[in-house]
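Read the figures in this text as sums done on the coordinates, not as results from a lab. None of these values were measured; they are calculated from a predicted model. Cβ atoms are built from the backbone, for glycine too; each structure is taken alone.
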Structure I
Amino acid sequence: MRKGLSIQELGDLLERPYNATLATYRRDGSVLLSPVWHEWRDDGFNIITGPDDVKVRHIERQHRAVVVVSDNDFPFRGIELSCSPTIVRDIRFGQDTLRRIAVRYLGVERAQVYLRSSSESIVVIRMEPGDLRTWDFVDDAESFGFGATHEPNTRPTQG
């Protein structure tokens, strides 16, 4: 397992439309895990949500959150960011971010449909590196059944 990789060494992981998992903390300290749409932009995550969402309340009260993105295919890359997020309530920034993220996850046509039905009140949870952890398993190809020359993000045939 390789650790401490740069964002560039993760390849296209953060460009792919994978759901991230956002961990926020309830008043009693227990964790709420939420699948979220995101983008990596300007050296941090932008995560969209509604202004009254429980995740926003948790962050405003606890001032901390963790986000994880990983893929399910070899080389099993991942990133985890723990920080004190900023809640961005700027309407224009929220709408621009929502538009980019919707296109990323849905494609242009479906994003247009989605955006017509979405609320104008969008806030962005901005997460910039605090504690950053990255990894992949490139060096372990053979132990996962891949030869020395492997194709990233492909699975062996099942039989």
Structure II
Amino acid sequence: MSELAHYSSPTGTLVPVWTLEIQTLPEDTDRILDAVLAVHPLGYGRYQRNASISAVGAETARPQADSTTTRHVDGFEAGATETCPMVELKISIERDRVALEKVMAAILEVHHYEQPVIFVREGWASRAAYDPDNTNPNRFWNNGRGLPERITRGRDVTGSEPLGS
């Protein structure tokens, strides 16, 4: 993929990034993002605090006898399968090892698990050729619809039900 390092077109460029995919409880996403923001702006073009949060799904695991689950949860039987609600929080940062170390330390400090599921993937992110006066009819400032409806944090993706209810 090294040929992507030289990608450039009238519509923009590509930059090398690391994408971090973090499995976490739905109610913990803001705490993790706040911790990361203390060490990295999560910039994407002219925006900061850029992240995506999946819809609520499930994660499953089978804690072993020496796990913290069997140590701290009364009556938990080692080897029993547990399934919990989970979202995937996805962020990207520049490919800089020092930045990655700071971001990982921030996540590990505030994550609810001692062994959080975090995938770090190499990728490329687009950077559009910015033009605030672009007349493209699909841009939100030209399409007659404006920006999409906002989601209230702490609610499901439809905004109708509190998370965890």
Comparing distance in nm of label points 7 Å out along Cα→Cβ at positions 10 and 42 across I, II, which structure shows the greatest value? II
Tell me which structure, out of I, II, gives 36 once percent of Cα pairs over 29 Å apart is calculated. II
Across I, II, distance in nm of label points 7 Å out along Cα→Cβ at positions 114 and 130 reaches its greatest value in structure II
Tell me which of I, II gives 34 when you compute relative contact order in percent (Cα under 8 Å, 6 or more apart). II
Given structures I, II, which gives the highest value for distance in nm of label points 7 Å out along Cα→Cβ at positions 50 and 122? II
Here FRET efficiency 1/(1 + (r/R0)^6) of positions 26 and 138 (r between Cβ atoms, R0 = 30 Å, to 0.05) has been calculated and equals 0.45, so which of I, II was it run on? II
Work out which structure the value -5000 belongs to, where helix-only ellipticity at 222 nm (-39500 (n - 2.57) for each DSSP H run of 4 or more, over all residues; to 500) was derived from one of I, II. II
